Structure P
Amino acid sequence: MCMVCEVDPLRDSAMEFMLRLKKLGVDTKLFYMKDYMHGFNSFDMKNFGISEYHNGTIKTLEIFRHLLGLK
């Protein structure tokens with residue numbers, strides 16, 4: 001799985017890496033976080049009041065749970 005934000009200095013490299021994995025036959029899924037910026041999880045706090053990032057944090061947790069075999 002590859003998760004990349006729209007505004008992210010690593011975006012192009014991450015997408016290129018995912019495409020290389022696909023060409024090698026690795027089952028890969030891309031999660032493109034439109035309207036999100038690199039490090040958005042840091043802003044999902046009550047003190048910052050940026051509630052829009054909460055859904056992205058939930059998605060991130062779902063991905064890690066899946067990768068770790070947790071429910």
Structure Q
Amino acid sequence: MAKKYNRLESDEPVNFDWKDSHMFMACCDCGLVHKIKVEVDGNNVTLMFNREDRRTGQIRRHRKIRIVEESK
């Protein structure tokens with residue numbers, strides 16, 4: 001079974017508990033998945049994004065998304 005990701009509409013805010021160590025976001029068009037880590041230090045919020053190649057491949061296979069590079 002494929003992992004389920006929350007679907008968001010354009011300009012829809014994302015709410016989550018910043019105390020969680022991380023969350024995953026998947027693009028609805030291309031299936032690219034990022035792990036987003038949040039660190040809060042006083043008034044500073046740091047977001048770190050890492051591409052998740054394995055999860056991206058899984059979601060693209062499940063959704064039958066094929067990425068083709070255009071020739072120049």
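Every read-out reported here was derived from the displayed coordinates using simple, explicitly stated rules and does not represent laboratory data. Remember, it's a predicted structure, so these values are computed and weren't measured experimentally.
One of P, Q was used to compute log10 I(q)/I(0) by the Debye sum over Cα atoms at q = 0.12 Å⁻¹, and the answer was -0.36. Which one was it? Working shown, then result.
Values: P: -0.36; Q: -0.41.
Of the structures listed, the value fits P.
Quick one: relative contact order in percent (Cα under 8 Å, 6 or more apart) came out at 25 when computed from one of P, Q, so which one is it? Considering all the candidates, the number was obtained from Q. So helix-only ellipticity at 222 nm (-39500 (n - 2.57) for each DSSP H run of 4 or more, over all residues; to 500), computed for just one structure, reads -12500; which one of P, Q is that? Comparing all candidates, it corresponds to P.
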